Every structure is written in C-alpha cells, then in structure tokens.
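Listed after this line are the structures, all set down as structure tokens.
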Structure P
C-alpha cells in the first residue's frame, strides 16, 4: 500500500494542488495578531481579516487577497519555518515539525467539517477586524485553547 503524499514528501516537494490540500481550514492564519513591541510576543485575537468568510473559514477573494490586504502573508514552505505565529495545530507547521496530520484533518478522516465540529477552527468564534476600533483590539486577545489570557 502506497503512503499518502503528506507522509512521503517535504512541504517544498508538494505540487500546488497538494500544498493547498494540506490546509486544514482552521482559518487561524486569518486572525489579527498583535505583537508586543518590547518582548516580540505574539497575541492572537478573536478578530479576523475583513476578507475572511467566517462561516466557511475561507478567504472570500483568495486569488486577489494581497491586492486588498497588502500585509496578508502568502504561505510558502520557507515561510512555515520562519513565521513564529503559526499555530501549533496548523497542518503546515505540524508537517514541517515532523508531527504528521491529526486525526481530525480532512486528508486523514475524509471529513472537511471535522476541523470545525471538533473545535479546531475559528468558525463561530470571531468577528471582522473592521467591526472593532484599533484602540479596542487588545480586548479581543485569546489563547485559542479557549481561555482568555491571564
């Protein structure tokens, strides 16, 4: 029996289709993240990018996202190793670190909804960054294990 591509290929060896298939659909990469200027610590918030369709956990204009959100990070195999803010549950980060895909990942279980039903996505937990004034963003910080900071 042949092993699936994510078990035999490094991230940088995957085709574009395979790369996109690895995404678990959690949308945590689409969250507004705040960086402490002194410590460099990154804090996740319950605020998502204005282009995110929060019900689907998908970008509403994936192909043109950089045009509308210039600081959107286009994830590449190299960036996976460089970005400190990638969530530990992220499929790309897990594969990069040699941890494999979790049992709830759609490539493993066959169910793309399982990431949501098991609570590993942001579905139903966020609001658009456009609905909160910048001074109040700090009030939306969360640790994404479900506990407010602190």
Structure Q
C-alpha cells in the first residue's frame, strides 16, 4: 500500500525559518534509511503558504486566493510518499522520524486510493485514461 505522510506546518515553518544543519543531517539519515528499506518513493518540504495560492471552485467559477493562509495547524509543510505493507508499518517509521520542527509538531498518515477501491465506478475507459496519463507522466521527456 502507498501512504502519504504529511508534515503539518508550524509557526516556525510558516515564518520561513529553515531547519538547523543538525536537523538537515538527521532528516537526511532518516531518508536514507527509508530508501534502503525500499519504502521511500518521494518527499519534499514546502515553502510557507505566503508563497502559495488557493483556487476556490464554485460551479464553473474559479477564484484565486493569495497566501498566506490562517490556521497553521491546517497547513502542510512537507510530505513523503511511502510504499509500506500496512498503516502499522508507516506508524512505526514515523515514530523513528526526527521531530521536523523546532517546537512540537504533528504528522498525518493517509493511505492512497488504489484502483480496486473504486469498484464499479471505475469503468474500463476511465481506467485506461488514468493509466495512460500516468504512464505518460512517468516517461522521460525528450
């Protein structure tokens, strides 16, 4: 199963305070362990919400809202995508992770939908479109 491990933002991350050299090394070692275990698929940190935008959908209308956004606890500061055997395995790895923030912090683990989760909603045509688009996205660009 694939999961996204979401690193929640903090006041420090939203202020653009970068991690210490020590934390960068600790996180690098942790990422190395994830890679060696065959779990790590992707991951990155995100700039503060002041660098981002939101797009609100209402029927056919689209409204762009510039950051920063309130409610730090609802924002994402970074993420990993892991391939694990179970949620329990993901929890085990998160417990080993260095605290990514200088103060208390929180991470969220969310499983991805798999194609079979969609049952009858996923027609053969929809499956083919999805697989074609993602195969194209993964192929090297010339």
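We did not get these values from a lab; they are worked out from the coordinates using the rules stated. Remember, it's a predicted structure, so these values are computed and weren't measured experimentally. Cβ atoms are built from the backbone, for glycine too; each structure is taken alone.
Set P, Q, criterion Rg/Rh (Cα atoms, Kirkwood Rh): the highest-scoring structure is Q.
Matching task: -9500 is the computed value of helix-only ellipticity at 222 nm (-39500 (n - 2.57) for each DSSP H run of 4 or more, over all residues; to 500). Pick the structure from P, Q. Attributed to the structure labelled Q. Hey, mean count of other Cβ atoms within 10 Å over residues 24-31 derived from one of P, Q reads 22.8; which structure? It must be structure P, since only it matches.
Between structures P, Q, the calculation of relative contact order in percent (Cα under 8 Å, 6 or more apart) yields its largest number for Q. Once distance in nm of label points 7 Å out along Cα→Cβ at positions 56 and 96 is evaluated on every structure in P, Q, the highest one turns out to be Q.
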